[in-house]
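The numbers here are math on the coordinates, done by the rules we state, and not lab data. Just so you know, these numbers come straight off a predicted model, no measurement behind them. Cβ atoms are built from the backbone, for glycine too; each structure is taken alone.
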Structure I
Amino acid sequence: MKPFLFKEKTYAVDHQNFLLDHETWDEDFAVGMAHELGMNDGLTERRWEVIHFIRNVFSKTGVCPLVHETSQALDLNAKSLQELFPTGYLRGACLLAGISYKYGWVYYFGEPYPVSKKPKSSKKSNIKPEDRVYRVDLFGSLVDPSEWDEDFAVRRAYEMNMKNGLNDKHWQIIHFLRDRYAHSKKIPTIYECCEANRIDIKDLAELFPTGYHRGAVKIAGLPTLGKEF
């Protein structure tokens, strides 16, 4: 926990500037934090529209809306959303709306998963899939991304009701995320993912219906945003 001060008011935030208590949010927090994110041109009417949409959905459902839900409701594509919030949807729009990454994340209770057909993995293991043990946190994300294998991805996808399994496009996204994280130790923004893989937010939502961070990133075995460094 650390303090964020703006206009003589103190807000409690975590190490990535997410509000610890969404009920302490006010518009001054969004204005002040926008400068912290390098948005020196301030919060435009369109940015406020996104911020208030996120907060309104959260107030009704208790869940942070997925990026494609916000994009569809407000007629935004990846490019226009990036122009509004260059640091990302979760790390930009949601952060400014005072909604943390933890809201809407599905907790994991250790259900069993079937083994599905998948591409030949470059990572060899002598452990049978049914005997494999994965160390996960409360959100079902791997504690150590290096322990990931494709069986983990297949089982996570099944948990998320992706009953048709992972196709070539899914694997392209998954391996892109892992390769980018291996080089930078940072999870790429949804904009970077869409641009690199030549798809839009709508297409990504069709591939990973539970969301980008809550779906693709989790299946790729990368850490929850709160543990990113």
Structure II
Amino acid sequence: MSRMNKMRLFGRTKDLEGQIDEFLDKLSEAAVIFRLAVRTYLKEGANGDFKSKLKAVNKLESEADDLRRNIEKELYTHTLIPDARGDVLGLIETLDHLLNLFEGTLWAIAIEKPSISSEFMPGFRKLTNMVVQAADALVLAARSFFRAPHMVGDHNHKVMIYEKEADKISTRLKMDIFDAEIELAHKAHLRNFVEQIDNVADWAEDVADRLAIYAIKRTV
């Protein structure tokens, strides 16, 4: 196998490449809709617009699940890219969990309807923006893994930056919540949602760490 073919993971497996691209597209789209859904909830509550965005993320998560299963089937049925099969499966499965986090957090908001006063809204907006940027950078890193693994590190570095910023924002927000003159149960409820949103960036960092190892294996 030439170095060029080795660097580009897919040779003649165009169908598989297309499915993985589509899977990553759905993850990227879900991240955008997640951010918009949280913004909508902060402004207007769990109204029809919020519910439609939740429904859209549900649909994307379901479609991504179908793609994940098809990718797994393709890899094993046709014995494709055997030297990197385990890494590809591991990457797709961990990325799929990111979609689950988007969906699960929106469902929790829809069901529990946390009461977020105006003083905390900027913090929730900033936190949501930061975790979505971490997810976006991870998608770019994943795309690079399949075409230009030497670029994975550049995108992973951004994932780490966004994750650290998300941690700072979430810590500050939780401090503000517990300093506020509201009931302890209300504080705990809001903290739970801060942590749920922050989990997106934490998971993106975990996937980036694994992806860095996968990329090294591809370039040696």
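Here helix-only ellipticity at 222 nm (-39500 (n - 2.57) for each DSSP H run of 4 or more, over all residues; to 500) was derived from just one of the structures I, II, and that gives -11000; the source is I.
Have a look at I, II and say which one yields 46, 26, 22 for Cα extents along the principal axes in Å, for residues 93-164 alone, as calculated. Source structure for this number: I.
Computed over structures I, II, relative contact order in percent (Cα under 8 Å, 6 or more apart) reaches its largest value in II.
Once FRET efficiency 1/(1 + (r/R0)^6) of positions 85 and 189 (r between Cβ atoms, R0 = 35 Å, to 0.05) is evaluated on every structure in I, II, the highest one turns out to be I.
Determine which structure produced the value 126 for volume of the Cα convex hull per residue in Å³, calculated from the coordinates; the candidates are I, II. Show your work: numbers first, answer last.
On the way: I: 126; II: 103.
The structure behind it is I.
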